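So, here's a batch of structures to check.
Derivation of every value follows stated rules applied to the coordinates shown; laboratory data play no part. Quick caveat, the model's predicted, so the values are computed rather than measured. Cβ atoms are built from the backbone, for glycine too; each structure is taken alone.
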Structure I
Amino acid sequence: MQRFDVLVVGGGPAGSATAYRLADAGASVLLVDKATFPRDKPCGGGLTTRALRQCPVDPSPVVEEEVDVVELRFRYGDAVVRHSQAPVIRMTQRRRLDAFLLDAARDKGVEVREGTTIDIAHAPADVIVGADGANGTTARGVGLGAGIVHGVAYEGNVPYGLVDRERYERRAVVELADIPGGYGWVFAKGDHVNVGVGAWQSEGPRIREHLARVCAAHGLAAGQLENLRGHRLPLRPPGVRIANERALLVGDAAGLIDPVSGDGMYECFVSAKLAAEAILSGSLAGYEQAVDAALAPLHRASWKLKYALDRWPRASWRVARTRLLWRSVERLLLGELAAPEEQHGLARIPLRALERLGRT
């Protein structure tokens, strides 16, 4: 049996990006996924500019819409619209993005086996990378990821014609302060909008009601949504192990989701880069520390904002709607700031206010 330097389990963005970087450096890589690509995946499908900067290949061929307008709304009423100096999000569909990245890894020399599984107990590789997402089994199989908690999301698509293209083009609409532990959204795509909600896991029994309210706020009936799907949002508390002597986890498998936005694309590309660096160095010992250094400051701030919106929604909204806060949000989305704590001057004032509101 052929032996590889690295086995990557999972062909989503985190797995493909890790495999691509390893193969580019000369490692022999086997990537296995139980699905056959292209396959769809529940996801809002937004690539922030900061995520784009971490992606090892240019995903422009699968980008359907560039977003430079962000509309924030408080309980489906009061709203502010902010315009960015450059696109802050590129909208795609996971069916297209994942297949594109997997093909890029294959072209780089990764051996890709689709529609199959593998017994990791007898993995033909020196290192195992768990990249099989929130519902994957690799983490448990290698003794990692215990303690990851989850949120929930539910989303679907509405074709243009049922909604006004001009209302949503180049725009991301975010509905705040009505859904515990999360928010609603309407994201523009190529020929449709994606409508969804994210929340605490405890809101699972009410997730359809939350989505119905978002739909009603935009003149839609919930029954008009196509391709409805729910999924879990894995969140890694501090201290959860994501690496040992022979294996590590990347992306959703490691619980690397931003707690407030639910975005995991930036985290998946960052963890893929750090995972490849650790593997190529010959030791996985520093991987967890590197992930914490790169992501913990951002996630700490996100947890505080999440709690602030839950506990003090009106006060948080008064802060969230200010131009000063938008200045920080825009810089974060563009990748000019790695975490809110890097912001200085007057723009720090609303950040400090949200931090106080969100203290546990």
Structure II
Amino acid sequence: MILPRLLISLASLTLVPSPAWALAPAHCAADPDAKFQIESILREMAAACTAGDTDGYLAHVSSADREFRNEQKYFANDLKKKPAAECAFTVGELKIGDGLAEGPFTMQWTMPGKKERSLTFDARFLQEDGVWKFAGETWDKHEAPGVLVLCDPGLDELAGRVIEAFNAIRAHVEEGFMLQEAALPKRTQKIKLYGSMKHLQASICLSYSDGLSGWNEPGEAVKILANTKSGVQQLRPLLAHEYGHVATFELGPKSNHMPWWVLEGVADLSAEKWGSKPDGIVKAWAKAKKLAAWNDLADFETVEGKWRGHVYKQGQSMLDYVSDRFGREGRVKWLTAMSQGDTLDDATKKTLGLSFEELDNQWRAEVERAANEASPPEGAK
């Protein structure tokens, strides 16, 4: 994820095609009680949001699209920790066909101590085993070999640029994780373009309110905030960062348990070719004695706001350092060990041959040396 952060494993990233539903006019609905039933499940979903009832919420979510289902699992799991104070889900006039209903869907919710928020988008509902299920947004679709872009209406031109930008970064990112050596066939990568920050935030979870431009979690599509003025050059670093997360999650089942600074550091490293190196800002932090302790950057849920920039750039600096000293193979082995469940220190000892404390001390010494060389003392010639 780009600020703040951060799929299914590449080995299982196959697109689940939507059925070729043919919508009939609303008055031709096969089930005259469809809207009543859909409104009923939406009331139960909203009630689950205030009760923090993960299972109750997911019971009404479609299983037809694995990535959407995984997105909704993240959404529902967050309810356990941060239930809404108030929540209502409603639908407008629905077009109802044989097993499919579509129409405007409105979410209204209030988190404890916060202002009410609301969002409306066109949504889909599918009948599965005779029961209506929430199936997410009704997207415009743009497909090319190896990539499917789903977007809010009106983003067609941007979708074309996203496809071009993704094709430019894909091989580079996969090579950086040595995934090409596994002879993995190309798989369709799903990318979702959100027309507003509010929509992107709400797709993650009800409690999410920080600004961001992209998001990715295991099992999910890559999500990015749409900017119709973004050109291919601006899209490359954003997509490379998010696809860096995709590649990271391929390394092992515990990938997402790595320290947050590792996850974001390697994602920014993936985008470095089209973005920027962290040297300048990290040297400035070193000179001002403002480098963070790694434990302060480790947990997405608890990192203080003042350290969020450090998560990305200090993390990227350490990943650069590991790459320079131990090469791509050493870096990938290090990441893979953590992705398989090793602690940061155990993985460092096993793959790099020293403790993480030793690695940290050597990195800090190098950064401080570079900072002093870049900024000679006042009066020095």
Re helix-only ellipticity at 222 nm (-39500 (n - 2.57) for each DSSP H run of 4 or more, over all residues; to 500): value -10500 computed from one entry in I, II; matching entry is structure I
Identify the structure, out of I, II, from whose coordinates distance in nm of label points 7 Å out along Cα→Cβ at positions 87 and 215 was calculated to give 3.0. I
If distance in nm of label points 7 Å out along Cα→Cβ at positions 63 and 343 computes to 2.4, which of I, II did it come from? I
Of the structures labelled I, II, one was used to calculate volume of the Cα convex hull per residue in Å³, giving 127. Name it. I
